[in-house]
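Taken together, the values in this text are just the output of simple stated rules run on the coordinates, not laboratory data. Computed from a prediction, not measured in an experiment: that's the story for all the values here. Cβ atoms are built from the backbone, for glycine too; each structure is taken alone.
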Structure P
Amino acid sequence: MHYKHTQIGYLMISVFLITLSLFGLILNQTGLDPVTITVMSLVTIILSSFMTLKVTIDEQQLRVKFGYGIFRKRFLLKEIDSVKIVKNHWYYGWGIRFWLWPRMWIFNVSGFEAVELKMKNGKTYRIGTDEAEALESAIRQSI
C-alpha cells in the first residue's frame, strides 16, 4: 500500500514568523554584524525545517521527513513489530525528541495524536499525525 501525507505545523510557522520579526528588529538596532547574521541564519534554517512533517509508505519502507529534508528517518516495514494509535503528553513537545521514560523517539510538528511503532529490535518510535487512523491503517496493511 502506498501512503503519503504532509502535516503542517501551524504553531511552528507562527514561531518562525515571530522569530523573523524579532531578528529584523535586532538587525535594525545592531547593524549587519557577521556573527549575528550567521547565528540568525542558522536559527532560521533549523526553525524552517520543522514546519511540516511528511510521512510516506511504499512497498518496503516508511519514511518521515521534516520540512525540506535535513531531518529524516526511514523504517523498514519488515522490521515493524506492532503499531497503535496513542496520545502524546503536552510536555513531549514538538520536533525530534528522545525520551528516557518511556524510552522512545518522537517525531512531531503539531498536535498530540501519534502512531506508535514497536520495532522487532525493541525500539519504540512515535510519529505525530493529524490523521492517526489513516496512518495506522496504512502501516498495518503494509506490514
Structure Q
Amino acid sequence: MKLYTIGFTKKSARKFFESLKNAGVARLIDVRLNNTSQLAGFAKRDDLSYFTKELCGINYIHEPQLAPTSEILDPYKKGKSVPWETYASQFGELMKVRRIEQSLSPPLLDGACLLCSEDKPHHCHRRLIAEYLAEHWGEVEITHL
C-alpha cells in the first residue's frame, strides 16, 4: 500500500498540483480541522475539489475524523503553550479513541494523499496519521510530497 502526504503552505499552486499529478495520487484526503479558511488560498475545500478533479483527475475527500479537535490543536497552534511532543501524544490518543485503523478502509487510502497545511511533515499530524496506520496495517509505504 502506498500513502502520500502533502502540505500546501510555501507551495505555489503549480508545484502543489504537479506534485500530486506526477506522483500518481489516486485521491486527495483533507485531514484539516478547518478547510474553508480564507488564509488557505487555493487550498480551500471547494477550490481543491474543483482543481484536483480538473487539473489532476483525482477526487477530493474531507475526512474530519482524521483532524485534531480544537481542544488539542488550539493550545499547540495559537498559543504555542503546548510543545510538539504533548500535541503528538494527545493526537495519538485521539486516533486510538476514534479507532481510525478500523473505521477507515485500506483501499480508500491506497494511493491517496493526506493533506494539511504544514509545509513539512515533521511537525504535522498528517505524518502522525500515516505512521499510525502503517503501524496498525503494516505494509504501508509513506511518501511525503
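Numerical summary
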| item | result |
| --- | --- |
| Label whose coordinates, when relative contact order in percent (Cα under 8 Å, 6 or more apart) is calculated, return 24 (choices P, Q) | P |
| For P(r) over Cα pairs in 5 Å bins from 0, in percent, for residues 34-97 alone computed as 4, 16, 19, 18, 16, 14, 10, 4, 0, the structure of P, Q it came from | Q |
| Which of P, Q yields 1.6 [distance in nm of label points 7 Å out along Cα→Cβ at positions 26 and 50, calculated] | P |
| If distance in nm of label points 7 Å out along Cα→Cβ at positions 82 and 106 is computed and equals 2.1, the structure in P, Q | P |
| Percent of Cα pairs over 28 Å apart - structure with the largest value, from P, Q | P |
| Mean count of other Cβ atoms within 10 Å over residues 114-121 - highest-scoring structure of P, Q | Q |
